[in-house]
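Visitor: Have a look at these structures, which come just after this line.
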Structure P
Amino acid sequence: MVSRDGAQQGATSAGDPYVPDHGNGGYRVESYELELDYRVNSNRLTGKAKVSAVSTHALMRFSLDLVGLRVSKVTVNGRRPVRFTQRGGKLHVWPAADLPADKPFQVEIAYGGNPKPSDSPWGELGWEELTEGVIVASQPSGAATWFPCNDHPSDKARYLITISTDSPYHVVANGRLVSCRTKASRTTWTFDQQAPMATYLATVQIGRYDVLEVAANPVATRAVLPRQLVRAFRSDFGRQQEMMELFVRLFGPYPFGSYTLVVTDDPLEIPLEAQGISVFGSNHLDGHRGSERLVAHELAHQWFGNSLTPSAWRDIWLNEGFACYAEWLWSEFSGGQTANQHVAKWHGRLAALPQDLVISDPGPEKMFDDRLYKRGAITLHAVRLSLGDEAFFGLLRDWTARYRHGSVTATDFITLARAAGVPAALFPRWLDRPALPPKPRR
């Protein structure tokens, strides 16, 4: 719909068929400022969000994603409250006057309720209560369970997150902790994330945690975990610093100011990555490094997924194939099985499975299929064998430097790899056809 002066209603989707009801058109977000108050015992969240954005064309209406929480007030550009409605996981806002094209604007939203995960084809996503505390796991579409947002990875923004909660609990969120103030029985934590971040990587973790300083160099690394898990953590994460040093050497400088490892008192089915943070469950600690490959996988996501974020979900292999290959690189460089041995093992297993997955466009129902992870990793091994180690790791460092803190596509990587000397036929064979090619060889 277009008004008399040409203003449009912003699209209520990012146009991504993998998440057709998420993301919005008509603007891009520059920053989110979130002021949250959370009561652990009652699971009550009260929030104020200031969203600073720039219109991409003249707007008479725009939308944000928000699921399960009720909005009480909306203002645009500091004016009196404006008209809004909520339906279908969307907050629709009508400014008092049409917003001109290519101009900054601010939306302030007061909201609250009892947050809970949202149902999705990939299970329950978003804000979830633990036995004592909270975990937020939003990939790919759960961010809207706790703040109004443009919930698509192509729209990265800066964040300032302030959260007040009961003082016995420790809070972790993305970015640098800039203040922590206690008043009576409440503590307020403020985190500043200046590096652009996709909504699915924004997180809050709350629990009865101790803080353990793991390393100062090459990256400040800390762990936040229940006291009774510290001994097992020291064993299971005992090679974390060596892992960080290796990945910095192979992938380039760590892209954020620090790295935080959270271990919840509850078991988790899988670990979770957020920007600058990885989250593990108590079940991932056994005192014998039984989950070390997952430690490597989640750390690698800080480069591949968090700093370099896919512009569309069809390119999820840029996250998961790279992180899976990082597991094999850690194994090889730390004295375990070589990447070539991992490739031989997994190629044989993939060959025995259905050949119905196209890595370059797996479809939403298969975007987290383990075959995508493994075949994406084998694709990178094929690139490595084609180029040789020096040129291959140079390619990875060029990739992470050129697109640092940006949004990327598979075409971006393929173009860079082709310029480095990878044959034109390699990527179509591995990425665009369901049939598994022969095991890569030198």
Structure Q
Amino acid sequence: MKEIKAYLFANTANYQGHVDERFMDLATQFSRMQDARTNLGGAALVVYFQGRKVVDIWTGKKSETESWQADTLSLCYSTGKGVLSTLAHILVSEGFLDYDIPVARYWPEFAQQGKDKISLRHMLSHQSGLYDIRHLVADASEMADWPHMLDVLAQAKPRFEVATDAAYQPLTFGWQVGGVLEKATGKTLAELMQHYLIDPLQLDAAYFGVPKEKLADVARIVPQQKNSTDKPQKAKAKVKPQQARKASPLDKLLELSGQNPQDFQDAMIPKGMKNFSFFSDAGLQAIIPAATGVFSANSLARIYAMLANAGEWQGQQLIRPEIFKQLSQIQYTRRDRIMPLPMHWRLGYHRILTLGKSSSGFGHMGFNGSGAWCDPERSLSFAYTHNFSTASITGDYRLWGLTQETLRCTDRVLAGRKGWF
């Protein structure tokens, strides 16, 4: 109820930047959703429509002492999976590798433990069986060592036979896909990003491993401080000896539906994670493509604007038409072992999640509720970044709401009415 009240009575112009008047309703909603929490963090929203930027707005705090700026960068968690996948599709277009050739052809060490049949297609569609991080490393800090993690994945044993099931790969996705890109080209991931994505699209910021000189540009979590008028809390009751955690109603529901809560834990929570922060300097500089991609909202939206235009950008065909047709095809329709709802996995992307509006587009969201996507039928792309501590495997309701309104505003331009569905 408190959040609904804050939304209804919010300042509708609490943002900076540029908005095409046709998308003013979207800017108003962005402001409503951010207004009550701008002292706790910041956010940015960029939308491209028909090849032109029509929304570029931001608000709130970049850090405890700084305001969000037009060029502020944000840690986007799994949103980076879509960027890494886009790079993979470009390299397939360039002839460096093929979706269906076994990865071991490029990366011989990867064939260990029965992985000789796994292909890039299996990796991108989460059907390789390599989703378990909890039993691969003894401590989360190991994830910051890129060469080590490639060796770990090469030696790993899949949890199921390739292509017999699907399980979202929250952390292992980046070492699988990033590793084969490096092995197939002989170039580092940073070199590939620069040459095949950043330079052609003239991106202002897109990193898997933030350079030291760019750390100051990254938004950080803003510590929540108690208001001076807060009443002192009552003394807590004595702490009882720790007991085994009882199964929650959600755990029981997952089990009844066929999902195993242990799969979720194994995929999401490496041992020692409490001692490792993605937002620390070490975390931001680490190459963990599935989780620590750092981008500006503009860079994300421009990447997807290229995808919204069938792989072409300003006269450059980055992705060949026959490759583009494949990347957006749904590979798996059922709910996988990890996600609580069917994601309709494409090659590195999932369906667009809205509050009802239909779209055949695709993209990827992040654990903190960031997200980026494109809708080629509407010639539309979208990116939302922030530094709030919100965390959910299915994103934040603000991402769903902003996505919904973006599609509605676009339909008013294209069809004369916004509509809800």
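Visitor: Given that mean count of other Cβ atoms within 10 Å over residues 84-91, derived from a single structure, equals 15.9, which label among P, Q identifies that structure?
Guide: It must be structure P, since only it matches.
Visitor: Right, here's the next one. Quick one: mean projected area of the Cα convex hull in nm², for residues 180-299 alone came out at 8.2 when computed from one of P, Q, so which one is it?
Guide: Computed on structure P.
Visitor: To test your reading of the models, identify which of P, Q gives 16.8 for mean count of other Cβ atoms within 10 Å over residues 156-163 when calculated.
Guide: For mean count of other Cβ atoms within 10 Å over residues 156-163, the value 16.8 is produced by structure Q.
Visitor: For relative contact order in percent (Cα under 8 Å, 6 or more apart), the calculated result is 23, so let me know which of P, Q that is.
Guide: Only one of P, Q returns 23 for relative contact order in percent (Cα under 8 Å, 6 or more apart), namely Q.
Visitor: Check the numbers for mean count of other Cβ atoms within 10 Å over residues 60-67 across P, Q and tell me which is largest.
Guide: Largest one: structure P.
Visitor: Further question on the same structure: Can you tell which of P, Q yields 15.5 when mean count of other Cβ atoms within 10 Å over residues 36-43 is derived from it?
Guide: Answer by label: P.
Here, each number is a calculation from the coordinates, and none is a lab measurement. Keep in mind it's a predicted model, so treat the numbers as computed, not measured. Cβ atoms are built from the backbone, for glycine too; each structure is taken alone.
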